[in-house]
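Take a look at these structures.
Rule-based calculations on the coordinates, nothing more; no lab input. What you see is a predicted model; the values in this text were computed from it and never measured. Cβ atoms are built from the backbone, for glycine too; each structure is taken alone.
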Structure 1
Amino acid sequence: MGTRRQLALFSSMLAIYAALTFISYYGFLDQMTQLPGVEPDFDYNQRWIYGLANAGLIIVVYGLLGLAGYWFARKLNWPGIYREGADWRGWLLQPMAIGLLLGFIVIVMDRIFAVLIAWDGFPHPQFPLSLIASATAGIGEEIIFRAFVMGLWACLLNRFLSRWISMRVAFWVANFIAAMAFGAAHLGSAMVILGGTSLDVISPLVMGEIFLINGIVGMVAGERYVQQGLVAAAGVHFWMDMVWHVVWPVFLSSL
């Protein structure tokens with residue numbers, strides 16, 4: 001029964017992710033393609049087709065990655081989707097508090113880098129797309145980098161190096177690898193924002209900001225994943241993005 005409930009909850013998260021992706025393409029395609037240096041090549045009359053195609057792709061690809069991640073979690077005796085028997089504080093209140101604090105820390109760090117780099121920092125999606133993007137990133141990126149990447153590496157390390165390292169060490173190494181992969185995944189969008197097609201357009205300081213900020217967020221989300229499961233990791237990510245991508249831009253616009 002536990003496995004059935006876990007997979008039912010994962011299916012619900014996947015359905016929400018797919019539905020929000022469809023809404024993003026159908027309702028906000030113009031905002032999604034308004035990036036520096038980007039010449040959008042979309043037929044805006046076909047937005048519903050783009051939405052359905054991407055929603056279907058998410059269900060298939062992220063569904064398979066999530067199922068693999070759940071299998072890794074079972075092998076490692078991790079909670080998986082959620083920790084059975086935990087109360088609402090573990091899967092709701094704690095991730096919210098941690099995510100809100102992380103959002104504040106990310107803002108402070110971004111402002112420090114903005115002074116060092118002498119620029120305005122990374123742009124944010126327009127509201128309400130920023131709200132949708134926070135939810136989709138919280139679900140999708142945690143499926144990839146925590147459930148799949150971290151779980152895969154933890155399994156490999158535990159399988160082949162268990163004679164030399166403890167399970168705890170394997171977890172932290174896998175967590176670090178997943179966090180760095182999470183940071184590297186943002187390099188493509190950084191190149192687009194900076195108007196280039198290669199990593200040469202990203203200065204060392206900007207590169208440092210990308211990996212430092214995303215690395216910290218990834219490590220914290222990874223710790224919550226192992227303690228409380230995917231729901232908690234997604235919660236940390238979502239509330240951090242809410243502060244960073246939703247509340248902070250509104251505050252800036254009011255100044």
Structure 2
Amino acid sequence: MKIAMVASGSKGNMCYIESEGTKILIDAGISCKRLTKFLDDNKIDGNFSGILITHEHTDHISGLLQITKKYKCPLYMTEGTRRGIREKSNGISIIDNNDIRIIGQRESFEIGDFSIESFPTFHDVYEPCCYKVTAQNKSIVYITDTGYVPTAFYELLSNASCYVMEVNHDPELLMNSSRPYETRVRILGDSGHLSNEDGLDLLSHIMGENTKVVFYAHISEECNLWNIIESESKRIYEGYSLDVSGIRFIYTNQLSTEVISLWK
């Protein structure tokens with residue numbers, strides 16, 4: 001398997017994953033032009049087998065109309081997400097002319113070489129979910145835009161080869177930011193976003209001997225700093241006596257990462 005974060009954060013989100021015979025995207029929150037540049041820069045053809053949508057917020061679907069016009073492939077989403085997209089487009093859905101595959105928040109399905117499991121997240125939208133993608137004994141767990149992750153999911157999520165994990169904000173920076181009070185409370189709540197401590201503590205419970213790569217994702221530009229994440233990760237991992245020396249940690253933003261092979 002190979003993976004790259006094409007973009008991550010409140011201005012746009014997209015993840016690229018491929019196996020030997022299948023290419024998929026998670027979310028489409030950037031322009032078609034940016035996606036095409038990423039593909040050209042990495043000499044990747046646009047023969048996608050599917051696009052997985054996590055939820056209907058603009059930073060996850062803003063490029064969907066143009067991307068699906070150029071790169072025709074099925075869209076996978078929950079019924080709640082389809083409803084949310086239709087409402088955002090005032091009843092004229094940007095997805096009506098596409099091949100929509102409705103999935104449940106807790107469902108297993110196949111796309112080409114990939115075995116995929118959806119699992120519910122907890123965000124202020126209708127029916128959000130995130131994904132575990134597996135092929136050839138490698139797995140990627142993608143978790144963003146959730147206020148918490150129940151311990152009942154830990155077994156499903158444990159010992160993946162790669163994690164895309166939300167570490168959205170530092171609570172102190174958030175509460176002292178210029179954002180409206182209601183927004184700050186929403187972000188901190190159970191339907192908001194994982195803080196640094198939340199995301200790092202979750203990783204401490206689910207990373208395993210197979211884990212080689214972790215992308216720190218959906219990092220707030222206004223309410224977080226990479227050096228805070230670094231110091232918090234050191235504190236939390238050492239607190240659990242974890243040896244993470246064999247894991248590569250990558251900070252994401254609106255610049256595409258390199259395409260990383262999990263076979264190496």
**Message:** As an exercise: FRET efficiency 1/(1 + (r/R0)^6) of positions 67 and 123 (r between Cβ atoms, R0 = 30 Å, to 0.05), calculated from one structure in 1, 2, equals 0.85. Which structure is it?
**Reply:** 2
**Item:** Origin of the derived value 2.3 (distance in nm of label points 7 Å out along Cα→Cβ at positions 59 and 211; candidates 1, 2)
**Value:** 2
**Request:** For structures 1, 2, calculate FRET efficiency 1/(1 + (r/R0)^6) of positions 131 and 235 (r between Cβ atoms, R0 = 25 Å, to 0.05) and state which one comes out highest.
**Result:** 1
**Prompt:** Upon calculation of mean count of other Cβ atoms within 10 Å over residues 147-154 from the atomic coordinates, which of the structures 1, 2 produces 25.0?
**Reply:** 1
**Request:** Match the computed value 3.0 of distance in nm of label points 7 Å out along Cα→Cβ at positions 19 and 227 to one of the structures 1, 2, and report its label.
**Result:** 1
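Tell me which structure, out of 1, 2, gives -23500 once helix-only ellipticity at 222 nm (-39500 (n - 2.57) for each DSSP H run of 4 or more, over all residues; to 500) is calculated.
Details: 1: -23500; 2: -7500.
Only structure 1 yields this read-out.
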**Request:** Rank structures 1, 2 by distance in nm of label points 7 Å out along Cα→Cβ at positions 27 and 195 and report only the one at the top, that is, the highest.
**Result:** 1
**Asked** Of the structures labelled 1, 2, which one yields 0.35 when FRET efficiency 1/(1 + (r/R0)^6) of positions 115 and 187 (r between Cβ atoms, R0 = 30 Å, to 0.05) is computed from its coordinates?
**Response** 2
**Test item: log10 I(q)/I(0) by the Debye sum over Cα atoms at q = 0.12 Å⁻¹ calculated as -0.75, pick one of 1, 2** = 1
**Fill in**
Working back from 30 (relative contact order in percent (Cα under 8 Å, 6 or more apart), computed), options 1, 2, answer is structure 1
**Message:** Suppose log10 I(q)/I(0) by the Debye sum over Cα atoms at q = 0.12, 0.13, 0.16 Å⁻¹, for residues 3-74 alone works out to -0.43, -0.48, -0.65; of 1, 2, which structure was it derived from?
**Reply:** 1
